[in-house]
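What follows is calculated from the coordinates using simple rules that are stated; it is not laboratory data. Computed from a predicted structure; not experimentally measured. Cβ atoms are built from the backbone, for glycine too; each structure is taken alone.
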Structure 1
Amino acid sequence: MFQVRIHGRGGQGAVTAAELLSVAAFLEGRYAQAFPSFGSERTGAPVMAFCRIDERPIRVREPVTRPDALVIQDATLLHQVNIFEGLGPAGSVLINSPSEPAELGLTALTGPVLTVPATALAVRHFGRPVPNIVLLGGLAALTGCVAIDSLTAAVRERFAGDLGAANAAAAREAYDHVEAQRQERTHAQAD
């Protein structure tokens with residue numbers, strides 16, 4: 001089972017991101033579940049959302065405590081809450097930031113850690129600073145948990161017309177951005 005925990009703030013679309021990730025998995029013929037966890041329901045408050053993907057029916061119904069991947073929609077959360085709790089040594093981390101992971105003080109993590117300027121991409125593609133779908137494109141490239149075509153199909157199914165097309169394009173650009181970072185790091189490690 002592949003488990004994702006999404007950390008964000010109210011209004012950034014963490015719940016929608018988890019739902020869309022699960023729909024993309026369904027479109028691939030797999031089982032998935034998505035659900036949120038939040039305290040105060042106000043804009044800007046820290047929120048978490050969870051997604052599980054598997055080839056078999058998923059029976060567990062508790063929050064994801066041992067994620068295979070983390071998506072961090074707001075880099076200000078990095079040092080405010082224990083985001084990395086339960087992440088294994090090989091766990092993947094994707095952060096919404098134009099900065100490099102080392103600039104964010106994340107050199108101690110041993111799994112793949114990449115950043116994508118998701119808010120900037122969202123503003124450029126559809127005029128709103130909502131990074132959720134953009135980050136899902138990056139997550140697809142980082143982990144391969146879903147195919148980018150399944151993800152963009154789920155996005156277009158959820159958001160009609162121009163908004164769906166713009167979100168799908170933003171997700172695809174983030175996918176390409178993260179894929180390029182992965183290739184750069186692979187070549188750097190080989191040298």
Structure 2
Amino acid sequence: MKTIVDAYFTLLKVAIALLLAAMAALVFGNVVLRYGFNSGITVSEELSRLAFVWLIFLGAALALRDHAHIGIDTVIRALPPKAAKFCLLLGYLLMLIACALLIQGGLKQAMLTWSAVTPAAGVSMSWFMIPVVVFAITALLLLGYEAFAILTGRIDVTTAVLVTESEDHLPPEATRPAMPPVAAGLGR
């Protein structure tokens with residue numbers, strides 16, 4: 001199962017890289033054509049906007065897996081273990097409800113806008129809602145798994161990493177200590 005999950009998130013990373021490359025090519029190409037040749041790519045703005053929406057939601061799913069979203073675990077760490085477990089499970093329950101609402105709303109919006117198309121590209125507007133559903137299903141499965149693991153005691157809330165700081169993703173040699181005042185030119 002771990003192999004399937006890892007392959008899925010690798011696929012998301014590849015998709016994000018391709019979307020970013022497509023956005024850069026569309027926007028850069030449009031700028032060059034517009035200023036250099038008084039022409040342009042008609043569908044550039046719409047397709048780059050669509051790629052950006054997909055990029056954001058796929059990136060949010062990746063960040064959720066790595067616990068890289070903004071979070072504060074100070075209160076949970078200060079509570080006794082049983083109270084911390086209860087509060088954490090309550091938070092997971094609320095996030096699971098939000099995911100279910102996102103799936104429901106995203107599917108309804110996708111169905112409502114299926115026949116509406118963008119003016120230049122002719123792409124269905126529902127493609128702007130599908131990444132919401134993809135994110136919500138991914139989040140629902142991730143959060144459900146973690147909530148179950150917390151509930152059954154496979155994840156200990158007293159030692160679990162609930163929030164990952166951006167510096168935690170870097171290798172130890174990549175982090176630099178703060179410069180002393182003299183080196184920064186403040187001690188002269």
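Brief remarks on what is shown
- Structure responsible for -22000, with helix-only ellipticity at 222 nm (-39500 (n - 2.57) for each DSSP H run of 4 or more, over all residues; to 500) calculated and labels 1, 2 on offer: 2
- Origin of the derived value 44 (percent of Cα pairs over 29 Å apart; candidates 1, 2): 2
- Structures 1, 2, by distance in nm of label points 7 Å out along Cα→Cβ at positions 32 and 72: label with the highest value: 2
- Value 13.5, calculated as mean count of other Cβ atoms within 10 Å over residues 8-15, assigned to which of 1, 2: 2
- At a computed 1.3 (distance in nm of label points 7 Å out along Cα→Cβ at positions 112 and 128), which of 1, 2: 2
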